[in-house]
Structure I
Amino acid sequence: MSSQAPTSYLITGASRGLGLELTRQLLLASPQHFVIAAARDPASSVGLLALAQEYGVDRLQTVKMDVTSEGSVASAVQLVEKMDPVAQYGLDVLIHSAGVFAGGHASFSNSTLSELTTNLSTNLYGPISVTTSFLPLLRRGRGRKIFLISSSMGSLGGPMGETPFSISYSISKSALNMFSLKLARELSEEGFTVVPFHPGYVKTDMNGGPEGPAALTVEESISLSLQNVIFKATLKDSGTFMVYDGSVMPW
């Protein structure tokens, strides 16, 4: 890594799926990217272990963090704030990728309160907890960007709002969108860019995996999301619900 200050990224849910692919493509995109991959058990992720071996600690470090546990998040902050280059320059970009799909596509009549609680715990309370805890480090950074992987299922005005399906997951993502909007409004005067985005209908585990019906591969989704959202979004985009192709989705 050169003497130029690197751009630091913290990614939650980085052990598999979209989070792991974000980690891989960010490392590949520039030698000036320093990535912190957070997951509940990073040591068990074959993909993360392979990336760590390939890039070394100067480019990639992992941290154990369960976004549903305030104690785990607090411990992660203590570790991250001591990492180079975060200790010197602060944290530039936070990407919320951790998520669950409890209850699947069930409608109200077939869903349970437990499923809703599980979705809210990871998909909403997790990002709130992590953002709150890492905001001091983000304020020290130069990037001042927060991205939250949302979903078209959280759009009240989109096509999914016309169906009764996936009620628990949809509620959690709709609430995440409101949190993102309120956060964007509060932090705008500090120069923060806060953007929730829909990564597309992706061949992740929740959509049946590589052989499922989804239109995009994980690699395609992340490549387009980086190109059109994460690398491109500026302060004027803050508080906008974006799509992986750069378009805007209705709230």
Structure II
Amino acid sequence: MPYLKVKGFVIREVPVGYADRIINILTADHGLITASARGARRTRSALLMSTQIFSLSNFEIFINKGHYRVNSAELIEAFLSLHQDIDRLVCAAHLAEVLLDCTRDAMAQPELYHLWAYTMQALQTRDDPMAVTHIAQLRMMAEIGFAPRSNTCVICGNELQANPLFSIQSCGTVCTASACRNLAIDARVLSSGVLECLKHSLTAPFPRLYNVRLGSAVRSDFFCLSTAYLSHQMEKAYTRLNMLTDLQASGQA
């Protein structure tokens, strides 16, 4: 029976039967792997922590007739602080959903793997996990070829002048020429702060990707742009982050 040795992040875990799990493992060289982990939910199982969601582990996986089964695993990092903070946990769960929508089984996507590694560290340590989340999801769009235009007008291709706009439907920045504005009917004014944050999210090297501090106005507008752009590109409404909004609203009531 052939086997595979890989290092990867557990992106999703699904309980099966009395004590088993099905897990999705993000790897650098083999893309997304779906594998069963027998008995992994038992309290004394050697696979309990190493197959838990968000864990980074070294896996030995048996392959039989196209089915993958975890034979053994060595935990590298459990990212326990994500499980101990509701804001960070919800942000991580949301990004895991987006990542799963961006990946393909058994197709290597090393840039997504490395992006996820930096994102997990940032979610653990940065003061603003929501900012990390919105930067990360825009960068995921860029890594799979869905980056919005941010340096020139998406309609005419000319360089941007003062007071550019952004169109979700047209997927990028729009200049102030009347003809372009008429074609991008959903375009809205984009502040310089939001534009710089957008450019940073799309192009900054991973080690510097989350080295940002957002003022309240920029933060709010950037989050709205990020949310709308993600939903438009993926043709899906992501709802997990709404939980944090609802919790904040109830706390202020």
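Bear in mind that the values in this text are calculations on the coordinates, not laboratory data. Source: prediction; values computed, not measured. Cβ atoms are built from the backbone, for glycine too; each structure is taken alone.
Supply the structure label, taken from I, II, corresponding to FRET efficiency 1/(1 + (r/R0)^6) of positions 42 and 186 (r between Cβ atoms, R0 = 41 Å, to 0.05) with the calculated value 0.20.
On the way: I: 0.85; II: 0.20.
Comparing all candidates, it corresponds to II.
For the read-out distance in nm of label points 7 Å out along Cα→Cβ at positions 82 and 234, a value of 1.5 was computed from one structure; give its label from I, II.
II
Kindly point out which one of I, II the value 22, 16, 13 was derived from, the read-out being semi-axes √(5λ) of the Cα gyration tensor in Å, for residues 130-241 alone.
Details: I: 26, 17, 12; II: 22, 16, 13.
The structure behind it is II.
Can you say which of I, II returns 0.65 when FRET efficiency 1/(1 + (r/R0)^6) of positions 34 and 178 (r between Cβ atoms, R0 = 35 Å, to 0.05) is computed?
Details: I: 0.65; II: 0.10.
Computed on structure I.
I have 2.5 for distance in nm of label points 7 Å out along Cα→Cβ at positions 90 and 226, calculated from one of the structures I, II. Which structure is it?
The value was obtained from structure I.
To which of I, II does the computed value 0.65 (FRET efficiency 1/(1 + (r/R0)^6) of positions 18 and 122 (r between Cβ atoms, R0 = 41 Å, to 0.05)) belong?
Computed on structure II.
With Rg/Rh (Cα atoms, Kirkwood Rh) coming out at 0.95, pick the structure among I, II it was computed from.
I
Any idea which of I, II comes out highest on mean count of other Cβ atoms within 10 Å over residues 58-65? Could the numbers behind the result be given before it?
On the way: I: 19.9; II: 15.2.
Once mean count of other Cβ atoms within 10 Å over residues 58-65 is tallied for I, II, the winner is I.
Taking distance in nm of label points 7 Å out along Cα→Cβ at positions 202 and 218 as the quantity of interest, name the structure among I, II where it is greatest.
Across I, II, distance in nm of label points 7 Å out along Cα→Cβ at positions 202 and 218 peaks for II.
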